[in-house]
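Pasting the structures here.
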Structure I
Amino acid sequence: PGLRDYIVSFGLWAPVASCFLMVLQALVAPVPSFLITFANGLAFGVFWGWMLSLFGHVLAAAVCFGISRALGRVPVEVLVGKTGLESADRWFERWGVYTVFAGRLLPGVAFDAISYAAGLTRMRFRSFIAATALGIFPQTFLYSYLGRQAPEYVALFLVTSGLVVLGVIVVAVVRYRRERRKPKQNLR
């Protein structure tokens with residue numbers, strides 16, 4: 001209710017404040033975006049909270065994409081980190097726009113890092129926006145629904161989401177270690 005009350009305190013400008021917070025969190029991460037989506041569901045109802053959150057996420061992603069297009073790789077490495085950007089490069093090299101779509105579907109994937117990295121590729125802006133919107137669609141609905149229907153269960157949802165993210169990390173680490181143990185092929 002604290003974040004919801006803050007957003008609602010802007011009156012008719014509350015939707016604009018919500019979108020501003022969504023972009024701000026993408027740039028400096030003061031509040032995780034899913035908390036804004038929860039608050040939108042609580043403040044505006046499931047449907048309008050969902051639509052507002054969807055728009056806010058896409059707007060935030062577009063801003064990050066545009067920043068990386070305008071500034072180039074070196075400043076983006078400072079924002080995202082070289083390791084994260086190199087990892088994203090490998091995904092984009094292999095999967096292209098599907099990286100954006102899949103990255104939006106999975107909770108715990110660095111939303112903003114994907115947006116910045118995508119801006120450094122030759123990906124068309126329209127394709128990026130479409131993949132972002134389609135990928136974030138189910139997640140924003142779920143968070144808006146939970147924000148509106150069951151605020152008392154938010155803690156349970158966060159713990160469950162955390163466990164899912166932890167599981168994904170464990171699987172990734174295990175796969176990484178297995179790959180490192182494989183003998184390298186001689187390239188002669």
Structure II
Amino acid sequence: MLEITARDIRKTPALRGKTIITMFFENSTRTRVSFEQAGKILGADVINITASASSVSKGESLLNTVKTLEAMQIDALVVRHPHSGAPYFISNHIDASVINAGDGTHAHPTQSILDLFTVRAHLGNLSGKRIAIIGDILYSRVARSDIIAFQKMGAEVVVSCPNTLLPDEWELGSILASESGFGGLPLCEIG
């Protein structure tokens with residue numbers, strides 16, 4: 001994509017004839033516009049839907065809404081939803097590809113991919129590197145996704161937050177936690 005965006009004419013026919021719908025039930029600027037721009041650069045027809053402009057605002061169920069969209073022969077559905085698991089639920093009920101653009105406090109995998117790309121561009125291989133994530137881990141879908149992604153790339157993840165902002169049942173693997181702020185963090189490559 002970097003190669004394409006560096007060109008004078010930033011278009012490619014890679015997704016010509018494909019239809020992508022972005023359906024955001026939470027406000028977003030960067031994520032929604034990034035998906036719209038990427039789809040258009042790759043040649044797709046992109047349709048944006050907000051919750052307030054959909055029949056969900058009139059009481060239609062999420063399932064009925066996505067089934068209606070599927071009947072329009074869409075190829076991909078990019079979803080941001082306030083309920084954890086909504087994209088997974090949708091993916092089990094339609095044949096189109098479903099991309100999670102953030103769901104509740106659960107995950108934001110596309111932001112995590114961008115974070116990985118950025119950190120790797122600066123540090124190279126992440127194996128053995130120590131990366132700090134500071135702040136609200138309990139409610140941050142980005143922190144949860146980043147912890148999983150950085151660990152999969154071989155990094156050691158350190159978090160710093162009050163114990164009240166760590167998940168009760170820590171399902172994200174073995175991490176080092178510090179409650180004492182920046183001073184309590186071991187030396188990290190990224191923080």
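Can you tell which of I, II yields -27500 when helix-only ellipticity at 222 nm (-39500 (n - 2.57) for each DSSP H run of 4 or more, over all residues; to 500) is derived from it?
Details: I: -27500; II: -9000.
Derived from I, not from the others.
Just checking, which of I, II has the largest value of percent of Cα pairs over 14 Å apart, for residues 50-105 alone?
Details: I: 64; II: 52.
Checked I, II; max of percent of Cα pairs over 14 Å apart, for residues 50-105 alone sits with I.
Comparing mean count of other Cβ atoms within 10 Å over residues 34-41 across I, II, which structure shows the greatest value?
Working: I: 26.5; II: 17.6.
Checked I, II; max of mean count of other Cβ atoms within 10 Å over residues 34-41 sits with I.
Work out relative contact order in percent (Cα under 8 Å, 6 or more apart) for each of structures I, II, then name the structure with the largest result.
Values: I: 25; II: 15.
When relative contact order in percent (Cα under 8 Å, 6 or more apart) is computed for each of I, II, structure I gives the biggest number.
Which structure, out of I, II, was P(r) over Cα pairs in 5 Å bins from 0, in percent calculated from, if the result is 1, 8, 15, 18, 18, 15, 12, 7, 3, 1, 1, 1, 0, 0?
Values: I: 1, 8, 15, 18, 18, 15, 12, 7, 3, 1, 1, 1, 0, 0; II: 1, 7, 14, 16, 16, 14, 12, 10, 6, 3, 0, 0.
Derived from the structure labelled I.
Only the coordinates and a few stated rules stand behind these numbers; no lab work does. Only a predicted model underlies this, so the values are computations on that prediction, with no experimental measurement involved. Cβ atoms are built from the backbone, for glycine too; each structure is taken alone.
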